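Student: Structures are listed in the sections that come next.
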Structure 1
Amino acid sequence: MIRVGLISDTHGLLRAEALAFLQGSDLIVHAGDIGSAAILADLAKVAPLASVRGNNDHGPWAETIPATEMIKVGGIYLYVIHDLMQLDIDPRAAGVRVVVAGHSHRPSVREDDGVLFVNPGSAGPRRFRLPVAVGEIRIDGHQVAARTIELLAPVAVFT
């Protein structure tokens with residue numbers, strides 16, 4: 001069983017809760033809007049790391065980070081892109097089993113035509129009333145399962 005930890009939209013904030021969740025990962029994937037090279041350095045101390053550049057990742061530190069990444073993990077391919085609306089391949093035709101994206105700050109897991117689409121949500125600063133979340137993919141041969149989890153309690157809303 002291979003565990004791939006998923007994180008996105010840290011925007012310069014790597015929460016202790018996110019690091020704790022990612023412990024024990026065989027690979028960590030950051031789906032963009034990283035915020036700084038220090039975030040990548042800290043994640044790389046936990047497990048091997050793959051990352052893509054988000055629309056807010058600018059400057060010399062971000063220039064070498066690819067916009068997309070195709071990764072073979074075990075017997076399957078993951079395709080990582082920050083903004084799913086900019087998906088530039090037909091995942092099924094390309095043999096991709098899982099597409100990982102961030103950008104929306106909304107955690108989600110859905111399957112479409114044999115391709116699993118996973119957005120771990122935002123692990124950085126809370127945006128509006130969206131949850132602070134991370135995710136994981138578990139791979140066992142050609143079997144794949146994914147989930148997201150909220151790291152912080154929901155925001156209380158007063159009326």
Structure 2
Amino acid sequence: MKTYVTDFLDSVGVPYKVKLHERPVFTSEDAARERGVRLSQIVKTMFLVGKEDTIVVAVVPGHKKLDLKKLKKLSGHKSLQFMDKEGIEKKMGLVVGAMAPVGPIVEGFPVFVDRSVFDQEVVDISSGDPKAGLELSRDDLRKLLKHATVAEIAKEG
């Protein structure tokens with residue numbers, strides 16, 4: 001399977017394992033079930049919009065929820081809301097529920113990562129296609145997110 005995410009990982013030499021799903025998935029819970037991993041290994045990527053269409057990317061583990069108050073404070077945005085499905089699909093060219101935290105799609109946007117994303121030795125990110133996920137090491141993910149702000153932006157879900 002080739003996607004913008006696998007093309008990016010190939011281009012930077014990061015090893016990964018493709019995990020095909022029996023059916024398309026759009027939630028962290030379904031992704032964990034299909035891939036046979038703990039929910040805490042799933043990495044969720046969210047796009048949020050502030051005033052003047054400013055985009056912010058948030059990355060949290062599958063078993064937690066984004067703490068919007070913390071993200072607003074950390075990002076300096078008083079007003080942030082989740083980008084709607086139309087915005088994600090039409091503006092960003094992405095599939096809701098199949099967004100990865102790496103690659104050209106997040107370049108140019110501020111990215112905020114909850115530090116607990118790196119608690120698991122092996123993590124699963126979206127492949128960019130709801131029919132598969134990608135497994136990689138947390139160390140490789142950390143290197144790929146080296147320009148991101150790592151902080152506590154999640155709460156128990």
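Student: Using the calculated result 11, 44, 38, 7, 0 for P(r) over Cα pairs in 10 Å bins from 0, in percent, pick out the matching structure from 1, 2.
Tutor: Values: 1: 11, 45, 34, 9, 1, 0; 2: 11, 44, 38, 7, 0.
Corresponding structure: 2.
Student: Ranked by mean count of other Cβ atoms within 10 Å over residues 80-87, which of 1, 2 sits at the highest value?
Tutor: Values: 1: 17.9; 2: 14.4.
Of structures 1, 2, the maximum of mean count of other Cβ atoms within 10 Å over residues 80-87 occurs in 1.
Student: Sticking with this structure for a sec: Taking FRET efficiency 1/(1 + (r/R0)^6) of positions 40 and 72 (r between Cβ atoms, R0 = 25 Å, to 0.05) for each of 1, 2, which is largest? Walk me through the intermediate numbers first.
Tutor: Numbers: 1: 0.75; 2: 0.50.
Max of FRET efficiency 1/(1 + (r/R0)^6) of positions 40 and 72 (r between Cβ atoms, R0 = 25 Å, to 0.05): 1.
Student: Here's another thing I want to ask about it. Kindly point out which one of 1, 2 the value 0.7 was derived from, the read-out being distance in nm of label points 7 Å out along Cα→Cβ at positions 8 and 144. Spell out each step's value before the answer.
Tutor: Numbers: 1: 1.4; 2: 0.7.
Going label by label, the one that fits is 2.
Student: Identify which of structures 1, 2 gives the largest calculated value of relative contact order in percent (Cα under 8 Å, 6 or more apart). Before the final figure, lay out the partial values.
Tutor: Working: 1: 23; 2: 31.
Comparing 1, 2, the top value of relative contact order in percent (Cα under 8 Å, 6 or more apart) belongs to 2.
Student: Now for a separate question. A value of -2500 was computed for helix-only ellipticity at 222 nm (-39500 (n - 2.57) for each DSSP H run of 4 or more, over all residues; to 500); which of 1, 2 is the source structure?
Tutor: Working: 1: -2500; 2: -5500.
Derived from the structure labelled 1.
Rule-based calculations on the coordinates, nothing more; no lab input. Remember, predicted model here, so these are calculated numbers, not experimental data. Cβ atoms are built from the backbone, for glycine too; each structure is taken alone.
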